[in-house]
Structure I
Amino acid sequence: MSFYITTPIYYVNAQPHLGHAYSTIAADVLARHMRQRGEDVFFMTGTDEHGEPVADAAHAQGLEPQQLADRNAERFKALMPRLAISNDFFIRTSDPQHKRRVQEVLQRVHDNGHTYKGMYEGWYCPKCADFKVENEILEGNRCPIHEIPLTREQEENWFFRLSSFQQPLEQLYDERPEFVMPSHHFNEARSFIAQGLQDVSLTRARLHWGVEVPWDPGHVFYVWFDALLNYYTGLGYARDGEDLTSRFWPATYHVIGKDILKFHAVFWPALLQAAGLAIPHHVFVHGFLLGADGRKMSKSLGNVLDPFEVMEQYGTDALRFYLMRDVAFGGDGAVSMEAVKGRYETELANEYGNLASRTIAMVLRYRDGRIPAAGTDPQLAGEFEALPGRVAQLLGEAEATQALELIWQRVRRLNRYVEERAPWQLARDPDQASQLDQTLASLAEGIRALSVLLTAYMPDATARLLEALGSPATDYDAGRFAAQGSGARVQPLAALFPKHGS
């Protein structure tokens with residue numbers, strides 16, 4: 001079964017920040033999990049390089065737009081391995097293959113009669129590269145996202161007949177309540193459609209940094225139509241000599257932030273229908289990461305938390321864990337270095353890392369480094385039995401935070417099990433040897449099974465732990481709690497999440 005997941009593509013008018021890391025890590029968790037399940041996975045991310053925001057940022061720095069795009073695209077590319085992102089392709093909208101395919105698709109939209117030429121006048125945000133409708137505008141004619149004054153602009157453009165897709169989009173939303181997730185964002189998009197759709201500008205005449213309109217070379221396509229098509233165009237050239245479109249289209253999940261909901265939940269399906277293309281299965285909308293001031297993190301507001309700083313202090317796995325753990329995926333949430341430190345020390349170092357270290361140390365000390373091949377505790381096994389299926393169900397629904405919480409409940413259960421069974425006391429009594437065997441087998445098996453389920457979240461730490469346990473397999477079936485200890489030989493394990501200053 002195919003599973004195709006995308007992130008938003010990121011503007012190259014500024015360097016990467018934590019918000020970019022958040023979307024990408026979330027998509028990576030889902031992609032890694034699906035690979036563990038044996039699905040045929042394709043995961044794409046990349047950069048959005050055209051439009052007025054990029055051109056303006058470049059000219060402000062004395063650069064040509066392509067120069068700025070090349071420089072900052074490399075910064076985004078470099079971020080991917082640093083975040084342990086397992087993307088299959090990195091698309092750039094300045095790729096010539098992308099441009100050609102955008103022109104092919106939008107020519108089809110034009111040939112199908114969904115465009116016309118007219119005069120556009122409206123309130124425009126240069127940072128969003130978006131004309132705002134009246135009910136989106138803040139008091140004082142300000143942008144609701146960037147809170148900057150909007151400009152009144154007028155020019156002759158080609159228009160996309162969005163209004164003619166009112167009924168088809170209403171039908172889509174009636175028939176597919178899971179198209180936009182979570183449900184409150186579905187309702188928001190449905191409400192926007194219900195207010196009545198207006199035709200939208202498809203091209204820009206004054207701007208030259210973009211994809212040229214094949215039927216009117218004096219225009220370039222409005223950046224959003226160019227950008228949205230990346231999810232489709234990339235499949236055509238991501239592999240040399242191979243077109244992956246029929247294998248992976250339509251996408252399973254588009255992971256996006258809520259500030260671009262209108263484009264992905266309204267414009268995007270209408271555009272695909274106009275071109276005769278299939279509509280993706282799900283658009284999953286996550287909330288904003290908020291700074292200490294309670295406002296959305298953004299470069300323009302100056303309240304950005306640097307992902308590189310987090311990784312330098314605590315490591316990549318800690319950043320991945322924190323973002324999926326601390327902010328419920330799909331909602332807004334405040335983030336801070338203080339909160340990162342709290343999760344790191346309490347949960348990663350103490351509850352997970354210390355549990356692993358203690359268990360391996362006891363196997364080394366009491367059983368000469370070999371996990372007993374004894375039967376595991378049936379009561380404990382019962383508490384783990386339904387976990388892989390429930391985690392798979394939640395991650396299949398993009399509920400990454402809920403799935404992690406279920407796993408973490410079992411991490412805490414194993415810590416309680418250590419205290420309940422007190423293996424150090426059992427070791428003092430030769431008559432309790434079988435109980436000690438069962439206890440150590442159960443602990444090692446529990447940590448092993450949980451580490452398999454945690455692999456998608458923390459690929460490095462879990463790989464090191466599974467190797468130390470002598471059971472490196474990470475396919476999803478390996479996440480089941482076995483009825484018997486593995487009998488594998490363990491290796492000493494350095495602290496997975498070392499305490500700072502130690």
Structure II
Amino acid sequence: MRGLNHLVTDPESAVLKVLSGRRKVSIGISGFGSSGYPKIIPKTIAELYDEGRLSTRIALLTGASAYQVDQILGERNLVERRYPYQYSPVMRELINSGEVEFYDFHLGEWPQYLRSGFLSSKIGSLDLAVIEAVYVDEKGIVPSMSVGAVDAFVSEAREVIVEVNPDIPEELIGVHDIYSPGVPPNREPIPVRDVSDRIGKDRLSVPEGKIAAIVESHGHDRGGDVGEPGPVERRIADNLLGFLEREIDEGRVPERMLPIESGVGTVQDAVMSALAEAGIRGLRAWTEVAQDSFYKMMAAGEMEYISATSLMLSPKGREFFFSNLRDFRERTVLRPQSVTNDWEVIRRLGVIAMNTAVEVDIYGFVNSTHIMGTHVINGIGGSGDFARAAYMSIFITPSTRKDGRISCIVPMVSHVDHIDHDVDVVVTEQGVCDLRGKSPRERAREIIENCAHPDYRDQLLEYFERAIREVGGHMPVLHREALSWHMRYRERGDMRAG
């Protein structure tokens with residue numbers, strides 16, 4: 001903290017200095033994938049509220065999820081607006097009950113959206129940025145385990161509080177590559193031509209006088225322990241691996257695999273493990289979040305380089321990462337989400353994108369955010385950024401959920417996040433459907449035959465054939481029946497007919 005010692009204070013003083021007497025405030029915090037979020041300032045805000053010394057209502061902005069912050073502030077109903085992604089049972093319930101206004105948005109566009117003033121009618125200007133850091137001095141802030149949207153928050157906020165966390169090794173300095181592409185008409189092309197390219201600085205620049213306080217915090221991120229994959233997840237992974245191997249054999253994917261993007265979860269972890277077990281070497285990741293499996297593969301010589309905006313590691317994975325940090329840091333870069341999720345860069349690098357669906361319909365439309373079309377789960381995240389721009393866009397889902405009572409292959413999705421034009425491949429434990437170059441009617445038959453569970457195949461085929469007979473058209477739909485499966489589940493708790 002060279003040159004900034006006069007700003008060092010305790011958390012209570014820092015919060016009261018900025019928020020005392022404020023009835024409403026907008027706060028942008030670090031954190032992406034429940035990694036790199038501030039540990040002490042949100043807790044202090046909650047404690048001061050409990051003591052009656054704060055009555056602030058908050059518009060809370062993050063890069064993506066910040067689980068513990070959402071839980072702490074949500075339990076006290078301190079948040080009135082939330083942007084643009086969350087992963088908290090408490091916050092989810094508040095959003096779905098209408099108590100918190102939630103705006104879901106593509107994460108790659110989010111920093112520019114904020115910088116362009118598009119939120120000014122709802123939150124005014126950004127009052128405060130709270131950033132977890134490894135180190136801070138007069139040259140800038142070195143973020144911790146994620147970057148996300150911190151560059152935009154620091155740029156736009158009136159004041160900044162920095163949480164320096166000594167539990168995170170300073171050897172992390174040098175991993176970050178902070179580059180902000182700017183806002184039209186002054187936005188510049190992002191000069192990334194390879195996953196390993198570094199184009200920015202190792203820290204966030206902060207205008208003189210903007211840092212209001214520096215506090216010390218302790219503790220580690222909640223982590224990303226996704227659990228062991230079960231038989232369904234392993235079959236999905238095997239099916240996807242078989243498909244990718246055929247693509248390589250037939251020359252549509254080069255032998256040196258194109259960079260991969262993988263969403264978060266048990267299925268994706270199983271996919272990464274399957275790639276490792278298959279002996280596919282020279283892998284590179286251009287992704288949002290790096291999980292444990294990425295560094296297991298790196299240690300085994302199967303992963304060459306990782307570019308991400310967040311390290312979402314389990315406690316065991318974090319210990320492994322820190323114990324090998326000198327090696328891993330040379331092959332890891334953490335960038336702002338405005339770079340990792342940029343469509344131009346994703347397209348240029350030829351990223352193969354693999355993301356999870358809640359449900360897929362017979363024409364290839366994907367719902368990735370809402371249960372039964374009404375209740376948000378987390379948000380669209382970066383899946384839309386990658387699906388639209390990827391060399392190949394793959395969506396993964398089990399064929400059923402809830403012990404077979406819900407089919408994940410349906411006549412029509414109850415909420416559309418990804419249109420059919422952005423979906424190339426669908427994979428379930430039943431099989432793979434390659435949708436490229438196929439008409440809607442061809443897609444429907446292949447999705448039903450290859451991806452639907454046998455318990456639902458006849459139902460889907462009967463619906464599709466009646467739609468052809470009774471309505472016809474390029475994309476036959478029986479509008480009175482298209483969502484009847486969802487209605488049946490709401491009424492009876494089972495999508496199956498009979």
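Please treat every number below as a calculation from the coordinates, not as lab data. In this text the structure is predicted, and so the values were computed from the model without any measurement. Cβ atoms are built from the backbone, for glycine too; each structure is taken alone.
See the values below:
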| item | result |
| --- | --- |
| Source structure (of I, II) for P(r) over Cα pairs in 5 Å bins from 0, in percent, for residues 239-374 alone, computed value 2, 9, 18, 22, 21, 15, 9, 4, 1, 0 | II |
| Structure from which -13000 was derived, helix-only ellipticity at 222 nm (-39500 (n - 2.57) for each DSSP H run of 4 or more, over all residues; to 500), options I, II | I |
| Entry that produces 3.1 once distance in nm of label points 7 Å out along Cα→Cβ at positions 391 and 439 is calculated, selected from I, II | II |
| Value 0.40, calculated as FRET efficiency 1/(1 + (r/R0)^6) of positions 71 and 351 (r between Cβ atoms, R0 = 30 Å, to 0.05), assigned to which of I, II | II |
| Structure responsible for 5.8, with distance in nm of label points 7 Å out along Cα→Cβ at positions 23 and 399 calculated and labels I, II on offer | II |
| Label whose coordinates, when log10 I(q)/I(0) by the Debye sum over Cα atoms at q = 0.06, 0.07, 0.08 Å⁻¹ is calculated, return -0.28, -0.38, -0.50 (choices I, II) | II |
| Label whose coordinates, when distance in nm of label points 7 Å out along Cα→Cβ at positions 31 and 343 is calculated, return 3.0 (choices I, II) | II |
